[in-house]
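Heads up, there are several structures right after this.
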Structure 1
């Protein structure tokens, strides 16, 4: 039995009691965890709600405390309950049978971070990362990917069916700019670009080369003193953009190579962080398979968009929503088709969102893009009707979700609102809640982090709390450089602590610590917080960090390496004996009583709340809540570790209790970290 299951049983007992005693059916029953264990393990404030409902139905006033006394009698007979107290004006406080519950919890085999999805559950879809494939990923992209990947893991841990998508904007302005860079600045053909790609040194991969080229293109557009020259150069961008969108021409072929190579490199970067995808949906296929044409016709026929014949948007198709208007900042977001005939991001997003929800009536073609060592396959959309699919590699059924989470930064809140409103206007029955903007704030660098990365700062910048980055200006931190630096710093710590490890073991450990540090740092802040990344803070073994949580789990595992192989089994058998042997049961209860016993019990209760923490995280769409839970559990275990010497404990019952609680805590901590995408090294 899990703690959440026990809570559900008690809620059902309250529901039945309310119906039997007062003839009232309760839909939702709230339960709270008391602030201190001496106040109970679970509290029900339901008596106050019942008092209001009774008064409404009969005009008779029944004090909440009187109601609580009647509920108390019913709950005392429930499984796993030691006693029930009525507190204050009518709180019902439940105290669990500690010995019995410990035997039930210890009897469970393992703790799983990801449970098999329930086949009858409707599919949820999470789109994240979605980096413009024109250059290397940077730290801001990593926050998007880590948030999205962690939320996917949370949903899967909650038993949901989830499809992970990565939108590839291979026909956008950013890709067009890099194409302009290759053709106009570098004067390269596609064959020459391929030759360059094959000859680049390992420290300057293709996406790094494109990073620098993209910056040069920004200068190219505005460097001339002649405005006509600058205008002509900007027209090159427009011409290239049209050619890419049209497809089936040399420019589009060149752009496809550049975008695909950058996608491959971006996936390499994300694989370093254990981030993967089910489907890469390419924007070019949305256009060439006429997704947009279908959506455009649907929107016109439904009156969702209108053609502007005059004013500043003359020649454009716009969405005439009135909210959040009145500023130039938001007016452009309502444009669906520009006056030059090109489709905006918003327009293509509406078509894509309709497909995600299974409401477009069209589908992509698909082919495998990348196969991972564990057998997972990332597919990519294609226009090819007979894309090669191996018989032993059946394609999943993509799309058709009931709820879509789009992980996009908060600056895109209004365009995302336009997309959601456009979809609902076309298909009102799906409801506004089907499209969720999973927003987040930017990632900057602390001045200290800039210094460590060799970024020169002015005195004024050094005094700032954080330093913002700009991809177009080339001022930023590439994700791989960030990971490399974290691994280098972590390796120094590993080498100092464990010189006996082999080179490969030290490198692998440093990698796991670096990834844990980065992922936790990006997750511990709520999504609406601006982050100033700092190396020393992220890699610290003390405080609210990934390494601190990992170290607690490593400590826990070290206990069980020192114990006999049968120690866990023996402790479980002894604790289960406590349910049938009164003397053993009394002794277990004694160990879990008093101040010391309550501390052990509190750690057990905290560990057993993992399932509840995951459920809350899934409902709130806030991974920071799970990060906070993992840290709290790690801190609780570290306190437990310092106060108890499990291996040297001579009292058989005391040792069995400590082993069982330590085992449960390490399992749940490992599972919580796995859900955060953080592995536990063998040593730290």
Structure 2
């Protein structure tokens, strides 16, 4: 794996430096002008500086000086700073793919993504902008206003290079100009209201420099700090003054600076800081620590995104001890801490991945935000953030619950169109804008924010769930697929048990291999029988002690429904299976004893538009979670409907089986399409979703071949 990692990093380096080779010129101070794109210019600048200087700090300092000379726009400078770490970020991502946790010293690089200007404007205008109702703004949605504080305090707990504060400056400058403040007064008034913390000392330095450039000031005593600036020398001073708790706190923080703004102060810490401040020269450090004890009127944040599986030891321990309901990702931890920083009557504007809106593991974050008060939310299209492969949301939350929440759903639009689509949705009655009371989400599974569902669609959750009728079981992970799995066409058919009904029956057949459900590509009704598994007694003895140790073995070879964990661009496909062992990637469902419906009715539902509709609502990512399947609302059809559904499903299974074994009939494709549309019609009527869905099946979603098609 290390060889692969080295190869990928080398390709990245060569790609970045290809511009130099194409130019075929010597590297000199004037060469930056010879390149057109930002990436070309910055690649050349870094390469030149690293050739001239061996000291990394000197390279970085001159790089920053260079980007301030090259660009006048503060947002371009922020982007250029991010580019400095491109190779490091690629290296970290490769380490993560090898299941390595992110080292504490590299957390700031791994999580450093900067927010596009228009998205910052949306977040700032809907949070900070609520205090100034008479000021015209492009993205403020609705007329909900907040009481303007006497002394405004704006905070970014993951300040980075200050993108959030840079636009906050633009917004407040407009406010104060309209109120008649002089050009000399405005910069000091605005910058005095800004507070920020970050774990990246370099980024904080750039943020201050950008704010100076924006304000026109030559210097300013900022309330923006890096945790690298915490003075460990204060520890002895604390103990000497009898401030033992403060000494312990600073000692902990100096060893765990990468925890950043999520560190919680102890009770009366502000009082201890004030006592130490009066007798200490470490004012800068104490000012930084004091921010941890403060509350703010407006918080603007694009928090770091880091899954719990990537936490290092200290971060994992602190999060699990202090933020257990939000442990799934660092951004959820930051959001929880932001509410503690937020004053009563304040507003939080945040950008973060939108998986928190649906996935069960983020239920704690949803409960917190619903309890506090979600004012508005925009769900972005999946390609909406070029700097990171994430699905983003942007929202405003309050410490007071509004009557209704406004939701804008941009997921059906191209990334390039979403900015104009968002503007169009502000205060306009468009189809992708929704207003819902938050209490509605108490009825959805784990309080999922399925805001676009109709009242009838949500009411269906009041009844039975699929898990009441279908036992869903996890399949096998062999721990060594190379040894145990084979493609079915590479094994002698006489060695395969094609009709085993149990492990005991498999042994009586005296075969070496069993059929193996491994998920496979998107396919409905029948198929994806691509693999076999070594399953003789000797092999089972090994498998029982490795991988996940053969769970659900009492279900092996039984009649079941199987599916693929990775769906096809929002479409779900399930298949009938029998006589097989099953894999983690091809989990299976078994009809429960006493169920009023059999396997064919449930399979018909899972292959219908209704099931896909609900699955996309509960988890609009490409990965189908078992918990989402269990939570599907299930309505038992009438006796007459059951008979028709079973007949249609059985016919579809036969058509799909014949297709799989290259015995397709001339009319199979069209018959399958008609059957699927009839099934859609029946389930749409049963679920009352005629306003949301139609029965039409795109021919691309018929997963068998046309007659004579290869």
Structure 3
């Protein structure tokens, strides 16, 4: 390892700078540490419980698994339907919840602390890697410069800020791998068994973090083998001398990682679950040309270092590249210098680290570059950037101002301090004033869903109550945020089988012991996949078999409360459809309808007698032709004996998937439920219930074929005073 490398001459130019005294060195390190502390406090931890405002799916799933741990359900890997989560982040969140409660802060704090801690570890790692030359002589200025600049750039990066403040378990990979390599380098150099064993513990724990951690053993092996590449007569002797250290590191790492390794051995489907769907070997991705696809992916991800950015708002800000223009120039210079200085262990480590931890993103791409999958390669990126800056300074000072290196170093330090300060302030503004409120972020973090869960959490509840919520919201953010005593049942909102829907709701309520109240949630926000008024059909169903109590209206949803629920008989939305076929020239046909009030359902061939002030419900059965490409709304109107419209109710036609009529499958029968309440000031009398179907955009009615009139009479309504 470090002590076994070829030892070239010391750094040119380092000796011309007076080495700092131990006291000066401590002051410099303390000063840089203080600056890094301020940066991570403001960019990683400030308002962590508030921003991002929502909780995205991957975050909430980790929180749900943590709640399972607190209930005594332990595992090293927590499978889910499409993926799964390694256990480390889950247990850390469970510990955080123990102290902070079931809050957003408890959910995000472990990964945010990991991201913040990585900054300090990178500072330490840079000093270890570059603080001595290959002869073992100290080069303190180089180590402090490269470690300090690399860590500072990482701390103020907008991309690292976005990723570090989110519950991405990759942040623990970043921390543990950086700490492992720092401990390994230090322990090997100082011949410390304890430190090498600690490095092995970190290497084992890495396997409990994130999928790219599976590539870290290849990094360790490749770096170790790189010391055997030069042909040396004493190679066998040196290998034998280093073998006990290799075994110590490897055995400890294996023992720590053994539980999850054996889990994957006996459950290989979990190991390969996401790899099978995203691998570059998939024909759906490589289109029959895996080498060409691999080359494109390599170029696409290398472009992240200055030329192309991650377009996902979850991972990045405004699709910016990982490095800004000046960082880009010095990164590529540093990478070139590291290749040129391949014989130096620090250079080999940086290049191998970059290659092996970039590989997971390259071979498992759904878009590029994916900076989340690249996160494990972040430390070498910033250390190589700082290394390139150091090499450029060394070249310029030796060539252009060899007698004023100290002044040049001071000037460079002052400029860098100013630049990093400006970048930090820019990152703070971009994140807290812009990124957190961008529509893309609101969508990615599903803010309306989290707001809904918090609003529901704030409502009083009791053990005898149950919420009926559309399964579009069967979402872990609700399960994590909501801690109320009421139960939650997600009904299938996208089914066209109303009989099944009614029966499934009744069955769920029958299983609820001591049922006192049912609260039907009707969503009004159609963003991020929410559906609109069609969710109100469940409230229509409950009005038939329970006593309506009240409706509470919120910004994005309503809650309809019902008591005295009758479960003694089968439930149905309607018993039968009254045939009443109306063909419209716009390619839509009304095949029939059912009409009722409460539990009572009326035949359409005689006057419908209803009470004033109570809702009337209707089920309308539709069919569209293949050439129907218009979105339609309906208008239900009550018309008195002299032809005057005394009441009108308009509603857009949606199928259960919240699709307008232009997206309906041809010849599929679609039921739409409508509920309306005529105003109390309409006098008791007989009225005709008429239907108009019209274009949503143009408001132009479509007419009945053969009749050529826009209005079709459905039934005679007799309004009576309440009994």
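Taken together, the values in this text are just the output of simple stated rules run on the coordinates, not laboratory data. Computed from a prediction, not measured in an experiment: that's the story for all the values here.
Data table
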item	result
Origin of the value 31.8, 88, where Rg and Dmax of the Cα atoms in Å, for residues 51-258 alone was derived from one of 1, 2, 3	1
Structure with the greatest value (metric volume of the Cα convex hull per residue in Å³, for residues 459-498 alone, set 1, 2, 3)	2
Identity of the structure behind 22.0 (criterion: mean projected area of the Cα convex hull in nm², for residues 219-522 alone, calculated), options 1, 2, 3	1
